Structure 1
Amino acid sequence: MSKFIKLIRLPNLAIIALVMYAMRYGVIYPFLQLNGFELQFSEILFFGLVFSTILIAAGGYAINDYEDRKIDAKNNPDKVTEENQICSRKMMKAYNYLTIGGLTIGGLVSYFSGHFMFTTIFVLVAGLLWFYSSTYKMMPFLGNLIIALLAGVVPILVALFEIPQLTEKYRETLINNKIDFMPLFYFVLAFGVFSFLSTIIREIVKDIEDLEGDKTYKKNTIPVALGILPAKIIAVFFTIITIASLIYSQIHFSLGKLSLWYILLGLVFPFSFIAIKLIIDKTPEQFRITSTILKVIMIIGTAYSLVLFYSFTH
C-alpha cells in the first residue's frame, strides 16, 4: 500500500482536491452570496468532478513512473530484473484502472451536468499526461509547459462546470440587469494563472536539481539542453512575471488592505526571495530546498481564497 501511495503522489493529489474545494467555497460561493445568487452545481457532481480529476492525475503519475522505468531499462539493460518487470506491469495496470475510472466519472459528471461535451476535457488531459510521459517530457520546455498548463486548468475546471448552470438558472436576471458572471470567472482565472506560473518555475528548478540524473538517462530537459545558467535565467524570468502579475491583480481587483498585505508578505516577498536564491543556488541540495519553498508558496497562494472569502463576506 505504501508503494502505491508513493506511486500516485498522494500529497499532490490532496493539493489538487484542496485547490478545487478552495475555488468552490473560498471564491465562487462567497462571490455568489454577495451578489444574491446560489451555487447550482450539485455537491455530488462536484465531488465527482474532484474525484475524476484526482484519478486522472494519479494515473498520470503512474504512467510517468512506468515510462521512467522503460527509459532506465533502455539505458541500463543490465539492471532489468524480474522484480522490475513485475513492478512495471503493476504500474501499467494501475494507470489503466485510474485513468479509465477518471474518464468514466468525468463523463458521467459532464452528462448529468448537461454538458456532455466537457468529457473531451478529461480525454485531452489524460492524453496530454500520456504523451508527456512518453514523449514531451524529453523535449526542452515543452514538457514543463504541459505540466504547468494542466496545473492551471485545475482551478478553472471548477468555474467551467459551475458558471454554465448559473447562467441557465439566472438567465432572466442577467439579461434584465445587463450583467454576467465574467468577473467571477476572472477571479478563478487569476488562480489558474498563478498555478501555471508557479508550476513552471518549480518544474524548471526540479530539472536543475535532477541535472546529473537526467544527463545519465539522456532526458533532454532545459538544463541539459541549454545549461544551468540559461535555465536559471528562464526560471527567474517567470518569477518576475509572477511577481508583476500578483501586483497587477491587487491593483486591478482592489480588495483592501488585508489582501494587499497577504499578497505582499505571503507571495511577493517569498517570490522575490526565490528569484535571489535561484541566482546564488549551486548544489542539488540548494535547488531541492528552493523547490520545497516553491511548493509552500503555491499552498499559500491557494490559501488566498480565504482572504477572498473574508473580503466577500464582510
Structure 2
Amino acid sequence: MVRAQSLLSLLKLFVFLCVASVAVAQKEKAPDIRYVSPDKFERNTKADDQGLLQWTEWEKPKCPTCAGTGKTKCSNCFRLIDEIKTCIECQRKESREAVCRACAGLGYWPDPLEKVHCPGCMGAGFLPCMVCGGAGVQKIQGGGDRWSKCVACRGDGGYACGICKGERLVEVAALKPSLAEANAATLTKALAAVDKVLTGFTSFEANGNDSRKDVKELQKRMKDAEAYLPPLKRAPKVLQDYMGKIYAGKQFVGYKETEANAINGFKSRTEYYLKHQKRMMELALKRAEANEKLLAEQKGK
C-alpha cells in the first residue's frame, strides 16, 4: 500500500509540472487528477448455471475527477503567466479546459480488462517537455525580457506520445485467447515476467550523471515483459526519442536534474501500467484457477 501511495505521489508530480521558470504565485488550485491506485482495481465475477465464474458486465463507474464530463481544468498551464500563449494540452483556450487525464476523456473509468492508461503519458496524450516545464518558451540568460521558443520542444511544450499515438489509453496484456479468458498456466507465466520487471524498476533511479546509460538500463529492464505487454515493445524507442529532445537543454543550469526527472517520470508512469496489469492478471488467475479446479472435479466424477 505504501508503494502504491508513493507511485501515485510521483504521478501527481507529473501532473504538477515543474514550471518555476515561467510561473508566478499560484492563482488557482491545481487540478486534482485522481488516478485509481493499481491495487484498488476490481473486476467482479458471477457463477453461471454450471458454477463457472464469468466476468460481470462493466458498469462504467463515473470518473470522480471530472464528475463524468470528461473535462478538467488544464493540468499543464493553470499557473503559467499571461505572457505565455502556448499550451500543448488546452491551447490556452479561455476556459482553460482540457481532456480529463484520469478517465482519458471518457467520463467514466474504462474496463480494466480491456484498456489501461498509457505507460508513456498517463492519459495526457503527450510527454511533457522538462526543459521548459511545458511552457514552450524560455527566457535566455542575457536576452533581456524577450521570450524565445524552447530549444528542446521548439515551442510545443511537449511531444506527442508515441506509445498510445495520442489515444491516452492502450491495450492490456496480449494473452491467448485474451487477458480475461487466459488459462492459469498462461497467466502465471505472464505474472512472473511482470513481477521481474517491477523488481528491476524498484532498484532503478536515474541521477542525471549519465542519462544515456540510464536510458539504456531502463530499456533493458522492460524487456522481460515485452512478449506479454505490447506497449512495452513501443516504449524503449519512445523513451530514446523523448530523451533525445531533452538533451538539447544541456546548456542550462540544472540540466542533470532535468534529465533525471524526465527519465524517472517515464519510469513511474510505466510502473503504474505494470502494477495495473499485475493486478488484473491476479484477478484473472484467481478466476481461472477456480474454474479449472471445478472442471477437473466435474470430470473426475
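Just so it is clear, none of the values below were taken in a lab; they were calculated from the coordinates. Everything numeric in this text was worked out from a predicted model, so none of it was measured. Cβ atoms are built from the backbone, for glycine too; each structure is taken alone.
Which of the displayed structures (1, 2) returns the greatest value of distance in nm of label points 7 Å out along Cα→Cβ at positions 69 and 165 on calculation?
Working: 1: 3.9; 2: 3.1.
The structure with the largest value is 1.
Name the one structure among 1, 2 that Cα Rg over 2.2 N^0.38 Å, for residues 157-244 alone of 1.70 was derived from. Write out the running numbers ahead of the final one.
Values: 1: 1.70; 2: 1.22.
The value was obtained from structure 1.
Computing helix-only ellipticity at 222 nm (-39500 (n - 2.57) for each DSSP H run of 4 or more, over all residues; to 500) gives -12500 for which of 1, 2? Write out the running numbers ahead of the final one.
Numbers: 1: -27000; 2: -12500.
Value -12500 for helix-only ellipticity at 222 nm (-39500 (n - 2.57) for each DSSP H run of 4 or more, over all residues; to 500) corresponds to 2 out of 1, 2.
Identify the structure, out of 1, 2, from whose coordinates P(r) over Cα pairs in 20 Å bins from 0, in percent was calculated to give 32, 52, 13, 2, 0.
Values: 1: 30, 56, 14, 0; 2: 32, 52, 13, 2, 0.
Label of the source structure: 2.
State the single structure among 1, 2 that was used to calculate distance in nm of label points 7 Å out along Cα→Cβ at positions 45 and 285, giving 1.3.
Numbers: 1: 5.3; 2: 1.3.
Answer by label: 2.
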